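Each structure below appears as structure tokens.
Every read-out reported here was derived from the displayed coordinates using simple, explicitly stated rules and does not represent laboratory data. Note that the structure is predicted; figures quoted are calculated from it, not measured. Cβ atoms are built from the backbone, for glycine too; each structure is taken alone.
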Structure I
Amino acid sequence: MLTSMGRFDTKHEIGMAGHSLGGAAAAATMIADPRVRAGMNMDGSFHPAPMPGQINRPFLMLGRDDVHSVGGDDTTWGQTWAALGGYRKWLTVAGADHTSFTDLDLLLEEAGFPTPPLPPERGVVITRAYVTAFFDQTLKGIHSPLLDGPSPNNPEVLFQP
């Protein structure tokens, strides 16, 4: 949150989200700095996976379904899920690729490159909706039904355990 002076307010409502290695950095920052009240990893492995008791604040894991679902190739997600305390969500997105959580797929599509099964515009819409819902709920106390379970408006989003 920015203050009226244009500075970050480091005493309240700090959330951190990262994609890929940035997601691992979000988790590591939460371990090191209790001022970060909520965190999110978008499609990144955890380096290393947090240990039980290290993150007891809200955390969202949002990734592609083929790698980050329960029993998927990235075992750090299962390890992290087991270690997280407090409010947590583990969501995967069917048809997404690693860059579906960024605007890169949109740029690749415009340049004529192949895109993942999930249309790039849809990836942006899903990412924005769930990132906003998570931080609104965990930092501002605004309940979001989007986080309660599967939504007919977002059939690609799969709720893991």
Structure II
Amino acid sequence: MRGKQAPKRTIHPDPKFNSTTIAKFINYVMRRGKKSTAQKVVYGMLDAISEKTKQDPLTVFDHAIKNISPQLEVKSRRVGGANYQIPIEVRGERKYTLACRWLLAAAKARKGKPMHAKLADEIIAATKNEGAAMKKKEDTLRMAESNRAFAHFG
């Protein structure tokens, strides 16, 4: 690594639900510094989840994130002139980051609805272990399982 590692910044909880996970998700949704727009999208998504499932939207959101979060991923490593995909365990912070990234990518890929509705549909699908974000997690796990032979390089 070159230089110093960037300091960890504390994230203040969001104003409506007083949750740091929602605040972090709002920051992932945000584009071009438009936080109020991102908040409208996320709060609209949570309202849509509560309407469709008749459950607490925060628990549904946490359950979906837990389902999407990967346990293993592969990392490229050069050993003796060849590149190997080495399976490694995913740390806690990175699990949440990858889950949010995959969730947003899957929601953006859906067509024909506003963003809050697409996000709500993807989260509801993730709670049932369905959807594009879950497929991404399963593909990552499958890749790690198939490269288990190279785990000793890690």
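Starting from the value 41, 7, 5: which structure in I, II was semi-axes √(5λ) of the Cα gyration tensor in Å, for residues 48-87 alone calculated from?
This value belongs to structure II.
Given that Rg and Dmax of the Cα atoms in Å, for residues 72-143 alone, derived from a single structure, equals 15.0, 50, which label among I, II identifies that structure?
It must be structure II, since only it matches.
For which of the structures I, II does the calculation of helix-only ellipticity at 222 nm (-39500 (n - 2.57) for each DSSP H run of 4 or more, over all residues; to 500) return -10000? Each step should come with its number before you reach the end.
Details: I: -10000; II: -18500.
Here the read-out was taken from I.
Taking 0.65 as the value of FRET efficiency 1/(1 + (r/R0)^6) of positions 80 and 136 (r between Cβ atoms, R0 = 35 Å, to 0.05) derived from one of the structures shown (I, II), identify that structure.
Structure II accounts for this read-out.
Kindly point out which one of I, II the value 17.8 was derived from, the read-out being mean count of other Cβ atoms within 10 Å over residues 24-31.
Only one of I, II returns 17.8 for mean count of other Cβ atoms within 10 Å over residues 24-31, namely II.
Ranked by distance in nm of label points 7 Å out along Cα→Cβ at positions 64 and 128, which of I, II sits at the highest value?
Working: I: 2.3; II: 1.3.
Checked I, II; max of distance in nm of label points 7 Å out along Cα→Cβ at positions 64 and 128 sits with I.
Can you tell which of I, II yields 45, 40, 29 when Cα extents along the principal axes in Å is derived from it? Let's see the in-between values first.
Details: I: 45, 40, 29; II: 54, 38, 26.
Working through the options, I get structure I.
Assign the value 18, calculated as relative contact order in percent (Cα under 8 Å, 6 or more apart), to the correct structure from I, II.
Structure I accounts for this read-out.
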